[in-house]
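Next up: the structures, one after another.
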Structure I
Amino acid sequence: MLFWATEETLFLYKFFTLIVIDDILVSDDIVEAQFVCNLSKCKGGCCEDGDAGAPLTDQELDEVNKSYEIVKPLMSKDGIKEVEKNGLYRYDREFGWVTPTVENKICTYGVRDQRGVIKCVFEEAYNKGQIKWKKPISCHLYPIKKSKSRYTNHEMLNYEPREDMCSPACSLGAELKVPVYTFLKEPITRLYGEGFYDALDQVAKEYFNGDKKLNK
């Protein structure tokens, strides 16, 4: 079944386990799974999880450069020390440009509050009206991860939560009945625009309304 879903006439269809919107491949887990961040449980663990810092786009490198002196007073001493020793960002062979980390753990731009929850200094400055850039889109989208197809030039969005770290968020999402794409409306719209999100929302609603013809 085919759709013309928005004023921009985005062409959509559901094909096997992927939703395709304007040449973006979206895992159907993003509309099927449920997720709401539970910071009181995970403590912002995604800010210190993994082998590298947060991936940065080329445009975001400029945002980090412009914002550093503004966010510096909000950073930890260890974060400042790492940045001033090794730079505002570094290159990783697998992920490209990424934020630095302190001892390969917490992001240099992450700080713990009194509850032990890791906060992003860019987001803190954004919320205070000090900068116009909120944070890396890779952080904002999590647990959705954006990548390129190995076989085509398509961008792909996959739902990749950490089972141990994100289980409280999965439980809370199920309790509140909030799909992943709904919880992440802001970053999805920030990345691709309102037309893309509206198209994804239409597919999701058709899917959950039991329209199995999407597979045909």
Structure II
Amino acid sequence: MPLTFDLYWSFRSPYSYMLCQRLVALEAEFDVLANVRPVYPLAVRTPEFFETRDPLWFTYFQVDIHREAAFLGLPFRWPRPDPVLMDFVTRTYPTEQPHIHRLTHLGVAAAERGRGLQFLDEVSRVIWSGSVDQWNEGDHIARAAERAGLDPVELNAHVDAEAERLAAVVEESQVAQRLAGHWGVPMIAFNGEPFFGQDRFDQFKFRLEQQGMVRRDG
């Protein structure tokens, strides 16, 4: 039986993008399995979080995301467009969002088809790597779904038909995430322990090894 863990993940989180490829490689090499649970970003579920941040929080964040991507050897650019629409004058987030809810629901649907991690990986590369402009136009996301082993026509039709149910699944995951020990993303929950942030991957792997993680070819 594989060692399983919950992965709480957001399409608007650069650090989620930075973690994803390592998790794909981990699953390919070892007998472990991610239970993918996409959640809405803080900007959508708790926008007041940003209203109370010291201005240095934003300054440091901008420095750190570019530094971390360079350290990991990942191509990186802030998405065009941002997955979450923001009013830069008021620094607020409108209730009506054109992208993030559908992206998140697509992630849930992909996870229900057993291709969640692969879908997150492929889509986050499209959004965050800077390889395309206007990731939301054309067939960029559809082609990412195909690379993840999914039928984009079927996937989109399902998301259209099941929007309310998928939104409820996301809400359940957000409640479960807090109960597991944190609110931010990316977050892994394994064996009763939360691992918040892509920089906790090595500690997470250490815990897996303590629990007897084995190679798939072993």
Structure III
Amino acid sequence: MSSPTPSRRSIRFWNFIAKKYSRDKIADEASYQRKLDETRALFRDDMQVLEIGTGTGSTAILHAPHVAHIDAIDVSEKMIAIARDKTEAAGIGNITYQCTSVEEFEAPEGGYDMIMALSVLHLVQDHKATLAKLYALLKPGGYLVTSTVCLADAMPAFKWVSIPGHALGLLPYLTYLSKDTLLSDIRTAGFTVENHWQPAPGRALFAISIKS
């Protein structure tokens, strides 16, 4: 199943905000730590992990000591450059970064024990195709760890701002998913949703799913 590649406007947007993004503090530290803990509880030291939409690598760097290797991808070359610098400064040697989209990323099917898609499924143009690709890339029994802003629940009216905002290059492309739609689409892709929660209504939906 194919899906459209990210628009040039979205890539320009993420390149433009890369430095600010790397300096911004986490808005909800408690929820972030809970997500880290629940993800780490699944790790084995022989795991091969893929992170799509790695940004400036902060989460990959924190998880890297607990797994064998992480492939981390992002569409923004400036984000990736910052991530590489941070990883080198941290003395981490088991992360490989690549500037590419999930749509264009190439890897053998069934090669990963876990895929992390954190704050990214609402940014792709075809989330169903993305889920199908991630399913194919995982080993049987592999984990998909997602955190997704469900914009259809949280701020549906923002669509009328985001569409022209994206056209002007001021905002990335946004997909308006509801919690129920997202969970249904994850299951339709072949996953079993093992756990999901939100810190509050309208906040990002964290989910751990297994390739059935």
*asked:* With Rg and Dmax of the Cα atoms in Å coming out at 16.2, 46, pick the structure among I, II, III it was computed from.
replied: III
*FRET efficiency 1/(1 + (r/R0)^6) of positions 62 and 110 (r between Cβ atoms, R0 = 25 Å, to 0.05) was computed and gave 0.25; which structure, I, II, III, did it come from?*
II
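The numbers here are math on the coordinates, done by the rules we state, and not lab data. Source: prediction; values computed, not measured. Cβ atoms are built from the backbone, for glycine too; each structure is taken alone.
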